[in-house]
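Next up, some structures in structure tokens.
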Structure P
């Protein structure tokens, strides 16, 4: 019976302590929400902008991505650096240059996949329409990828590590702050502060 009495007292104490309930229920939900944002940030259809691309290649790319034709590649390059778009395609001297920001491997991979598939389909269609070029061994276009940040050798860990560092810093500071508040509450520091002329807002800001 005494065991049940102790359990009943602990349950009543927890129910009456709103801060402990928040730590038990709301904090884990918030942490899982952050993890969901970190781990599910993949892109299925990358947002691309194209400069001087053949209409047939643009039509092929539309099935793999969201693409828009532009007249100012410099402005598009700035948008790419600001992560407003996922890739910039520029055709110059029969070479298709695919510019990517490069800091997120999931987005870079999506751009590579969509461009590679579209480029392969375009090349096959072009050679099929011109059998003479195929027999002569002439390639229609060449392509290369240019990275603003990072490189082609970046792994998934290189992308996740900075986000996870921020996540763990937030998580451990949250725990340490909770322990510190608990110690202050046990020692009665907060009660003594509230008995002084100091306002609650001043305590929080301090």
Structure Q
């Protein structure tokens, strides 16, 4: 389902990617443009302009899709581009959550804490996958990957008011559940590998 939606989105964006390629835009430039838009979104949200912040966040997410497609189209995909994209993703999310924490400060300390926990949970979801894959394991499980987090965050900003707090709390809980699910998934892989090695060792001795 998710992969189908991604493919359709890429097809819809192909004409825009072609325009950017003809204009000589670089994937790195598009990535950094997305970061600038996310920082602007954070500033707008901190100032209480939630809908404007949501619009900037949508444009930032669009850049996040376009840079990868542009890299593939121009034949310039590479490890540094992927590395930079991942780093920028973390910075972009951080900028928006910091802006949200500043905005929610007027509503009481507990909501600032929720925004901080949302940032921590979101970061740990991404880190758990990256660390697992760095160890040669599979870590891409759970519902709250970055596209889902962005969609929920954008919806929260657009609705504002009580729904902002409700959806932020939901995002925080779901992010931590996804993180714990990835930890469990990796633990099962390690246990299975250790059990296999143990069985192999006994087979040699037999």
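Computed from the coordinates by the stated procedures, all read-outs in this text should not be read as laboratory data. Remember, predicted model here, so these are calculated numbers, not experimental data. Cβ atoms are built from the backbone, for glycine too; each structure is taken alone.
Suppose you compute helix-only ellipticity at 222 nm (-39500 (n - 2.57) for each DSSP H run of 4 or more, over all residues; to 500) for every structure in P, Q: which one lands on -19000? Don't jump to the answer; show the numbers that get you there.
Working: P: -19000; Q: -30500.
Matching structure: P.
Any idea which of P, Q comes out highest on mean count of other Cβ atoms within 10 Å over residues 67-74? Kindly include the intermediate steps, with their values, before the conclusion.
Numbers: P: 14.1; Q: 19.6.
When mean count of other Cβ atoms within 10 Å over residues 67-74 is computed for each of P, Q, structure Q gives the biggest number.
If distance in nm of label points 7 Å out along Cα→Cβ at positions 27 and 99 is calculated from each of P, Q, which structure is the one that comes out at 4.6?
Considering all the candidates, the number was obtained from P.
One of P, Q was used to compute FRET efficiency 1/(1 + (r/R0)^6) of positions 51 and 187 (r between Cβ atoms, R0 = 41 Å, to 0.05), and the result was 0.45. Which label is that? Numbers along the way, then the final one.
On the way: P: 0.05; Q: 0.45.
Value 0.45 for FRET efficiency 1/(1 + (r/R0)^6) of positions 51 and 187 (r between Cβ atoms, R0 = 41 Å, to 0.05) corresponds to Q out of P, Q.
Ranked on percent of Cα pairs over 27 Å apart, which label among P, Q comes first with the largest value?
Working: P: 56; Q: 39.
With respect to percent of Cα pairs over 27 Å apart, the highest-scoring structure among P, Q is P.
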